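Once you scroll down, you'll see the structures, which are given as structure tokens.
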Structure P
Amino acid sequence: MIRDHPQGADLLAEARHTLSEGVLPGLTAEARYKLLMALRAMDLAERELRSDSELQNKLKQRLSQLVASGNTVQDRFSVLSKSIRDGAFDASEELHEFLLLVTALKLKESDISKVSEQLMDKLKQLP
């Protein structure tokens, strides 16, 4: 369904633009620094809102395949961390691939220029 009203990411983008163009130029150095930090936070929040929830769900599914115990994603990552420390995943190609994809997803949200074309292709082809 096409929305009649802007989404949260669109509102954040407009607020960032307004602050950057209308407020930032007239600020003192200290106030400018603080506003730049807030603008960066808004940028990250906007990227997170625009992130691919289908891709996140596919990675959660992969995590469930790697680690069966744990009720939440956070619990499963904790179990995974302990298992890695205990040596349960030594030389595991499946774990290596999963961690690469999780890292690529996080980089895609924060700085897409850091994600190689090869990793972007792997994200797109994730079953």
Structure Q
Amino acid sequence: MTDGMRNPNAKHTDFGFLKGIIRKNPKAQASNVDMIFERKGHVLIGEWKRAGENMSEGQKRLLRALSDKPDFYVYIIEGYSYAEEREVGRIYKLQKEKLTKLGAGEAYLIKMIQSWYAYVDSLQSSVSGTLQ
């Protein structure tokens, strides 16, 4: 496994083989998320899109649903990140079906994640038990 688990030559996961497996909803399809952090039951999700890249309707619905959950923080980040290069553009927060521009750039993204972690770390833990 490479540092950061990124391989610029890796193909994207293709979930096409799952299309139609839900008979009541044959359009239901699996989706992926580009970035995810968890701390004390709180989850920060970042979906990265290059400028002009479209998001599928299913992924939009998934991210909207997650953003409605009280302990989920959903961000849309314009850009990309590979081992040899990255570009971090505008950063938006998705909440209540509304996108709000927060800032832009790598330094802003890092500060935002650090602030989220510090905030969540200061809360009492709502997670119990262990993963086995």
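Consider the structures P, Q: one of them gives -22000 for helix-only ellipticity at 222 nm (-39500 (n - 2.57) for each DSSP H run of 4 or more, over all residues; to 500) as calculated from the coordinates. Say which.
Corresponding structure: P.
Which one of P, Q has FRET efficiency 1/(1 + (r/R0)^6) of positions 70 and 86 (r between Cβ atoms, R0 = 35 Å, to 0.05), as calculated from the coordinates, equal to 0.65?
So the calculation was done on Q.
Have a look at P, Q and say which one yields 1.06 for Rg/Rh (Cα atoms, Kirkwood Rh), for residues 14-61 alone, as calculated.
Q
To test your reading of the models, identify which of P, Q gives 119 for volume of the Cα convex hull per residue in Å³, for residues 22-93 alone when calculated.
It was calculated from structure Q.
Comparing structures P, Q by distance in nm of label points 7 Å out along Cα→Cβ at positions 78 and 118, which one has the largest value?
Once distance in nm of label points 7 Å out along Cα→Cβ at positions 78 and 118 is tallied for P, Q, the winner is P.
Any idea which of P, Q comes out highest on percent of Cα pairs over 23 Å apart?
With respect to percent of Cα pairs over 23 Å apart, the highest-scoring structure among P, Q is P.
Readers should treat all values here as calculations from the given coordinates under stated rules, not as data from a laboratory. All values reported here derive from a predicted model rather than from experimental measurement. Cβ atoms are built from the backbone, for glycine too; each structure is taken alone.
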